[in-house]
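Multiple structures are listed underneath, in structure tokens.
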Structure P
Amino acid sequence: MKIIILLLTLFYCVVIRSKCYSAAMEHILDILTVQHLALAVFVAVGAGMVKGIVGFAMPMIFVSGLSTFLAPELALAGLILPTLCTNVIQALRQGPSAAWNSVKKFKVFLIFGLLTLIVGAQLVRLLPLPTMLLIIGLPITLFALLQLTGVDVKLPSQTFRVAASVGAFAGFMGGLSGIWGPPTVAYLTALGTNKDDHMRIQGVIYGLGAVALTVAHLGSGVLRTETLPFSLAMVPPALLGLWLGGRVFDRIDQVVFRRATLVVLLIAGLNLVRRAAMF
């Protein structure tokens, strides 16, 4: 977590104390009120904290929270840079060597996930969005409920066939809908993955996705001159939340981590079902 403190210090020294800061604040206050900015900071800290504890759910919390008082496009812009920064830090939390070891350990899952994500992205109009949300949301909700009620759904080992199948499913659905987190988390949980590997591999997967998301929305116009300062402003509170969540993560054991992960996974699954029902 020292890297987070360093980044926050650099942000203060380089940005807050620079002449660019007042110009950036003017851009931000042109598109939202001071009250909305304060609420957005609160959402960013909360999203970062949850991510720091269980490793995922930041986009869900960001979008759900910000879209209650901001336009959907601005809410999306707000989460892009915080998601990118927090995932890089999450992946490298124990250093590049540990991150690379996790990549090698789950290479089959990652390779098949990446390949099918590319395929899925080309077929985005194949299925209606509500159908895709239900295909992901229902099994994820069922899995989390079973686990939380004492029905232990476990995979004995990471076989090539299982890793390839789950990776392909997660990647394909991610390409179609932009949602690949819940299947990934369910797979890692069913394997009984230790919490450090759990966090690192999520950081690697979501980090690669965040890079693609950033590039895509620089091209789409969501991340532009007017919205970039707001997205940048959300980075420090998100990092603060990540640091606070990381302190909790370091103090909980594998059992508590697993239960917390399942609770957040259940909420994510129910949220997907809710979104499908709203169409």
Structure Q
Amino acid sequence: MKKRFLSMVLIMGMAGAMLAGCGGSGDEKADAGDSGSESSGSKDTIRIGVRSDGIDQLEVVRDKIEAAGYTVEESVFDDSIQPNVALAEGSIDANWYQHGPYLESYNAENDTDFVMVEPKTAYPLFAMFSDKHDSIEDLPDGAKIGLCNDATNQARALNMLEAEGLIELDDSVEVPTMYDVKGNPHNFEFIEAEMTVLPQSLGDADAICLAAAHMVTAGKPADKYLCSAPDGEDYAVGFVVRSEDKDAEWAKEIAKLVQCDELAEYFATEKDGTMVPSWK
């Protein structure tokens, strides 16, 4: 499978896990200019932003974080943009919902410099789903294919389709969109929607391409899919912070605290295995 998007990320020089950031923490009792552990131990309250489909995940690990001496204050958002806006404005200390390529694309497009803290949390399954067809061979000519409307996930879907031999993309484009499909032998019709609402298009489309967790959140089965992207580990999800907090002890500690049996069990049961723990 071609990984043009990841190649672009490397060329841009945004080394995945350690990016520089913008904005001030505001809640640090220690000097925000200090690096490493000196900026960390004094933070008692951690303001974490999640999407509405991730609040249950945060609740699973809340006790783990608070048992370590922190108070968790959550902010819940309905889309994939506002958690980063809130991070830039300083109204939250970290957010927990996005994968690395999406973060790097957001940084590039918005002149932000956020960082994903190590260790990362989990790898999301990304696949093509259909309630009309049982295999990609069953897709008819002229099939309507739903894609995410953000650049990173749309490129991932198109690269997946190309890897399956269903389309051909313009090799000169690093982050392809549906307008960069130069070979479409089955005359697929592509439609776009925000990832969190794309499952609602399943009845109108022949198939949709998205992270499987959003199928579960929408109450739709995610255990059967026509094909999947083989690059899951490249799209790991983790806590994202402003650059001055990238080495803060509190940031590194919460990233480690959530790597627990309770969260692994939640992924296996409540998320139907659509999220793979990074520590397993």
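Values in this text are rule-based calculations from the coordinates and carry no lab data. Values in this document were obtained by computation on a predicted structure and should not be read as measured data. Cβ atoms are built from the backbone, for glycine too; each structure is taken alone.
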**Prompt:** To which of P, Q does the computed value 112 (volume of the Cα convex hull per residue in Å³) belong?
**Reply:** Q
**Prompt:** Comparing mean count of other Cβ atoms within 10 Å over residues 55-62 across structures P, Q, which is largest?
**Reply:** P
**Asked** Kirkwood radius over Cα pairs in Å, for residues 79-182 alone computed as 16.0: which structure among P, Q?
**Response** Q
**Prompt:** For which of P, Q does helix-only ellipticity at 222 nm (-39500 (n - 2.57) for each DSSP H run of 4 or more, over all residues; to 500), calculated from the coordinates, equal -26000?
**Reply:** P
**Message:** Using distance in nm of label points 7 Å out along Cα→Cβ at positions 119 and 207 for the comparison, can you identify which of P, Q gives the largest number?
**Reply:** Q
**Structure (P, Q) behind the derived value 30 of relative contact order in percent (Cα under 8 Å, 6 or more apart)** = Q
**Prompt:** A value of 8.8 was derived for mean projected area of the Cα convex hull in nm², for residues 135-246 alone; which structure in P, Q was it taken from?
**Reply:** P
